[in-house]
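Derivation of every value follows stated rules applied to the coordinates shown; laboratory data play no part. Predicted model only: the values in this text are computed from it and were never measured. Cβ atoms are built from the backbone, for glycine too; each structure is taken alone.
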Structure I
Amino acid sequence: MKLLNGKKGLILGVANDKSIAAGCARAFFEAGAELAITYLNDSAKPFVQPVADSVNATLFEALDVEDDHAFDALFERIRQEWGQLDFVLHSIAYCPAEDLHGRVMDCSRAGFAQAMDISVHSFLRMARHAEPLMKQGGCLLTVSYYGADKVIDHYNIMGPVKAALEATTRYMAAELGTSGIRVNALSPGPIETRAASGIAHFDTLIDEAREQAPLRRLVTIEEVGDMAAFLVSNRARSITGNVVFIDGGHNVMA
């Protein structure tokens, strides 16, 4: 029997077939899960559609996480179609470029608020909608990065934002544990995705990670997907509140 047979999962944040969420979607599908996938808007849809098709997504819905009505509509559709939800992957982060590329202390109030709302508070909103559908327990996953824990050149304001996301993961794990709902964060090493390309000098970050990681290589979205599939499975039933590194060991190096 496949690891996720009978499980139904929602994926937020597929940008294209090279994104971390796409790697996770394929791993979930290969493990036997039935999936719902969202896309941001009509402009994004053509890039996400091939991923949804490749995993035979039952639901393929538009979702702008800044729109509360869109959240309501998505989860009502899931309730009507499935009546349950076993896991959710939240792989969404955003910061306006002018704030991302400047010093942390120079980040505008509006930029900071938007980065926190889209990257962190949307995880809370997602959890509130998912909780009633996880009648038999479940798992919530989000995606962080090592810059939450250590200062990474050019990661700038996203470091504090991801730190908030990781703290949110721990607090939600404590709050939802009695309902059998687990909450964990994936922390992959640098991967050449569209989102990562917005970070200044990202090529240097990639090269340093490859040179410093004990395995002397970068990780792939498939490897992140394998870990995600394990974490949402029953085999990880005692794992919650954790930040799980998938980075070739880079996080252990000084």
Structure II
Amino acid sequence: MKSRIHYTKPSITELEVRYATDAAANGWGDRCYEYIGRFEQSFKTHLGAEFALATSSCTGALHLGMAALGIGPGDEVIMADTNWIATASPIVHLGATPVFVDILPDTWCLDPARVEAAISARTKAIVAVHLYGNLCDMDALLAIGARHGIPVIEDAAEAIGSVYHGKGAGTMGAFASFSFHGSKTMTTGEGGMFITRDADLYERVLTLSNHGRARGQTKQFWPDAVGYKYKLSNIQAAIGCAQMERIDVLIERKREIL
């Protein structure tokens, strides 16, 4: 009898243990964000992205990005009807309404024709979920978004390593979110990443992620807005740094299993 191949089991080596141990022993005081900064830098370098913000979850990254886009009560957000609730819940938390449309039979991702048919005067965004590593038809969805002036959001929780016509998952939409849950190709235990090319959107998300405290604010306890607490811990980021050093191996092994 062959041993079972665990398709969701994380790959943890001595490197992850060593980095996490260092963060637990020494990552305090003026080093409390050291691994977080390294993790964000290595992740955006890997993707070729402009801006990256480590978050406590992919759901948190989606929530921050949607809030920064101004999605709120009365708005509609189009998404596929097969998705995990984590994609829909930020929409509801913001007071907007998820509009569910059918998927394509070959990829299980959004059907662009049904997306366009579902657009209304209240549509504020389209969420393209790259399900099980399969990629949405981004050319079609981005063209629809451009015609109607609607941003396309990439939920790339399950798509680290996936490539669409030479472009990495998460690099095409207004912003993208990634997951580092233990079931994903790379992990920090729990955690996520917000990715964007838009400097203004990044600054809004950065402020919202830290209790509404803007980066340039000189007063320590002076929030500029009512924000959230979606920061990744330094210890989790240390594991992420080790995983990023091994990312090509992790992606290749995932492809072998699937």
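Quick notes on this structure:
- When FRET efficiency 1/(1 + (r/R0)^6) of positions 185 and 225 (r between Cβ atoms, R0 = 30 Å, to 0.05) is computed across structures I, II, the figure 0.30 traces back to II.
- Origin of the value 11.9, 32, where Rg and Dmax of the Cα atoms in Å, for residues 25-88 alone was derived from one of I, II: I
- Relative contact order in percent (Cα under 8 Å, 6 or more apart) - structure with the largest value, from I, II: II
- Looking across I, II, the calculation of Kirkwood radius over Cα pairs in Å that yields 18.8 traces back to II.
- Among I, II, which structure scores highest (criterion: percent of Cα pairs over 22 Å apart, for residues 121-240 alone): II
- At a computed 20.4 (mean count of other Cβ atoms within 10 Å over residues 33-40), which of I, II: II
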